[in-house]
Structure 1
């Protein structure tokens, strides 16, 4: 009787998961929520976005004021000056900024995130190491109990 209840619960959760996939697709997407013009749109026609909220990202090429190159490899194009920033940045860091484009080359910044390029690789490396560590702990310290349909500690009372 115990495994039947668990099987029924798993089947019910899978049906709920499938239902959520279908329901999610029926929700109307609101383009005004977090869908701001980015580097590609602004680079193609910056004058069209003057006065609008935009999101830009790129490499910091100057620090006083902060200037971000949004089109690496293309000289003299795609540099945006970030105004009204309290953040500090160093040349070579990656910057993501959100704000209002006051002219084709100036962003009145509301939010700015600055980080070094190696920080993403570090984050992924630490996450992968932690996943392997946890998988090793699960394999060495737990076992699957077929009768109870669950994981139990190794060396427990029932062996």
Structure 2
């Protein structure tokens, strides 16, 4: 799979420049001249300010309150593809650790670590098996294998 989001975001802007016949002029300008013509979309500056101040506030709270549960990195990965596919695993891991600490203490957490490493390793190994099988299939037939998605959608 190729990343599509950046291209899908740029395409409408390129089409707008083509429509008003400014695309060739924009392509010939040096980078420092293009910066002067930047116009952020409505709502962008507010969202950027929200993220900036959110990181500052969460950083302050994390440093000052020992039991503050949310990390400031949350604002950096909030609406990204890795967070979309990994959020269930992160939530499940957090829940298992929280329940383990609450009901079994640190001793239970230490006993569960090898099991959790095994769960993570098994998921990676499962994905690797399908990658290797797909590579062998491609080498044998010359055709791309049927895509197998191991991430949730």
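Just so you know, all these numbers are worked out from the coordinates, no wet-lab data involved. This structure is a prediction, so every number in the text was calculated from the model and none was measured. Cβ atoms are built from the backbone, for glycine too; each structure is taken alone.
Have a look at 1, 2 and say which one yields -25000 for helix-only ellipticity at 222 nm (-39500 (n - 2.57) for each DSSP H run of 4 or more, over all residues; to 500), as calculated. The read-out comes from structure 2. Computed over structures 1, 2, mean projected area of the Cα convex hull in nm², for residues 101-140 alone reaches its largest value in 1.
Work out FRET efficiency 1/(1 + (r/R0)^6) of positions 5 and 125 (r between Cβ atoms, R0 = 25 Å, to 0.05) for each of structures 1, 2, then name the structure with the largest result.
Working: 1: 0.05; 2: 0.30.
With respect to FRET efficiency 1/(1 + (r/R0)^6) of positions 5 and 125 (r between Cβ atoms, R0 = 25 Å, to 0.05), the highest-scoring structure among 1, 2 is 2.
In this comparison of 1, 2, the computed figure 1.11 for Rg/Rh (Cα atoms, Kirkwood Rh) is attributed to 2.
Here distance in nm of label points 7 Å out along Cα→Cβ at positions 37 and 61 has been calculated and equals 2.0, so which of 1, 2 was it run on? Don't skip to the end; give the middle numbers.
Numbers: 1: 2.0; 2: 4.2.
Here the read-out was taken from 1.
Could you tell me which structure in 1, 2 was used to calculate relative contact order in percent (Cα under 8 Å, 6 or more apart) as 16? Going through each structure in turn, the value belongs to 1. Between structures 1, 2, the calculation of FRET efficiency 1/(1 + (r/R0)^6) of positions 13 and 85 (r between Cβ atoms, R0 = 25 Å, to 0.05) yields its largest number for 2.
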